[in-house]
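No lab work stands behind these numbers, since they all come straight from the coordinates. Please read all numbers here as calculations on a predicted model, not as lab measurements. Cβ atoms are built from the backbone, for glycine too; each structure is taken alone.
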Structure P
Amino acid sequence: MQSSLLQMLELIDLTSLNDTDNAEVIAALCQKAVSTNGHVAAVCIYPPFVSQAKKLLVNESVRIATVANFPQGTDLLETVLTSIHQVIANGADEIDVVFPYQDYLRGEKEKAYDFIRACKAACGEKILLKVILETGALLDSAVIAEASYHVCHAGADFLKTSTGKISIGATLEAARTILMTIKKIPRSIGFKVSGGVRTVEQAEQYVKLAEDILGPEWVTPKHFRIGASQLIDAIQARLSS
């Protein structure tokens with residue numbers, strides 16, 4: 001049990017994306033990211049805090065993730081690309097960009113895919129592009145599968161379920177659809193579950209699902225993340241009990 005908890009700790013993208021975030025909140029988040037039990041995969045924060053987090057975690061194996069086109073997915077492409085270039089210059093290792101799902105649902109599919117292509121071009125090969133599909137808005141499994149497939153071919157390095165900012169977050173059904181799509185792609189694509197994962201039991205369900213579909217050896221921080229803010233507290237409480 002302890003080994004599985006330690007593994008789960010290393011899969012977390014420790015997240016704070018609140019309007020009330022400030023330097024003190026980010027400092028506490030970065031402190032929480034590293035403990036005697038190990039460290040999380042990444043911290044995920046708003047762009048203005050990237051420089052601060054990079055300095056605080058400069059000697060740690062914790063990646064710096066931030067968001068773009070967040071949370072509605074309706075920002076102008078030029079604005080998003082400018083932001084991506086700036087946060088990379090400030091030290092970001094990963095960009096979690098919201099897929100323009102509203103354009104997609106209006107039938108402007110190629111526009112939405114071109115958006116992702118442009119974002120990946122801005123990231124280059126060294127910066128991970130994690131595309132937030134917002135599966136709670138796409139809803140239908142066939143729609144999620146189609147969007148997942150084409151977003152992978154548009155350059156995504158990871159597919160992510162949710163922003164956590166709409167009423168429907170991650171679901172096992174949506175995760176299964178995405179993972180089955182990833183399995184069909186002839187290059188390495190990761191998966192990040194995010195949006196309502198708060199307990200160890202919830203996280204275990206997604207870990208098991210990924211292991212069943214893509215194998216236990218696939219479930220490492222390189223391929224699998226859990227975006228969460230509260231999960232780490234539940235894990236640490238169990239490890240210390």
Structure Q
Amino acid sequence: MTDGDGTRPVAVITGGGTGIGAATAVRFARAGWNLALAGRRTAPLESTAAACHDADPACEILPIPTDVGRPDRCRSLIDAVDRRFARLDALINNAGGGPAGPIAAATPDDLAASFTVNALSAAWLTHCAWPVFTRQGGGCVVNVSSMAAHDPYPGLFAYAASKAAVESMIRSIHNERGDLKIRAFAVAPGAVETDLLRSYFEESVVPREATMAPDVMARIIVGCALGEHDDHDGQTALAPNAETLRWLAPHTV
């Protein structure tokens with residue numbers, strides 16, 4: 001997908017070095033997009049960039065090692081993308097994580113860590129991207145949530161709550177955009193075979209055969225950016241498994 005004068009659209013993907021973020025980046029490259037990949041570790045970002053170049057040698061990629069849990073780094077990330085590409089067509093808030101454990105054992109630091117990486121980073125980046133979207137007249141935001149936001153597994157108290165927050169943000173974008181063509185979606189996957197999943201669950205608890213490949217979710221995310229799911233603008237896609245996709249409209253939340 002490119003615009004009329006041949007300029008490639010641009011996506012920012014947080015958590016772009018591994019898992020769902022990496023798979024999403026490769027799908028965007030195949031679709032003709034340029035990319036800014038954000039993550040804490042340089043090596044995984046470079047690996048994703050190489051995979052994107054393999055998918056499309058013309059894909060221009062800006063790897064940005066950073067911590068999107070810091071507001072100043074979110075501002076710097078969006079500014080760097082705007083300087084490099086002079087546009088931003090899709091913001092994919094995929095970075096996630098945080099400590100797991102029972103409610104009784106949760107500490108203030110545990111709660112802050114979960115909300116910072118999962119929710120506040122998405123809020124800050126959306127805030128920073130808003131002026132670019134305003135200048136362009138539109139854009140797209142996709143927040144990666146989790147089925148845990150709807151049916152939390154014991155031990156995911158803070159993680160689940162922070163993921164529910166990113167779904168609320170999508171509804172806020174939808175309600176506040178006015179005449180701007182800013183489309184907004186959340187995607188709530190079930191168990192996806194990623195390093196994050198394995199940091200929470202051993203295979204004896206969540207067998208590998210019960211998980212989805214990251215590309216299953218990448219297909220939905222990129223489809224949102226490409227306009228394939230515009231009938232569900234402002235909604236959350238529930239994907240508990242590879243065979244099931246159900247959209248949750250705002251009034252049902």
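Summary table below
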quantity	calculated
Ranking P, Q by mean count of other Cβ atoms within 10 Å over residues 136-143, the structure that comes out highest	Q
Highest-scoring label, criterion being FRET efficiency 1/(1 + (r/R0)^6) of positions 8 and 208 (r between Cβ atoms, R0 = 25 Å, to 0.05), among P, Q	P
Structure with the greatest value (metric mean count of other Cβ atoms within 10 Å over residues 64-71, set P, Q)	P
FRET efficiency 1/(1 + (r/R0)^6) of positions 24 and 152 (r between Cβ atoms, R0 = 35 Å, to 0.05) - highest-scoring structure of P, Q	Q
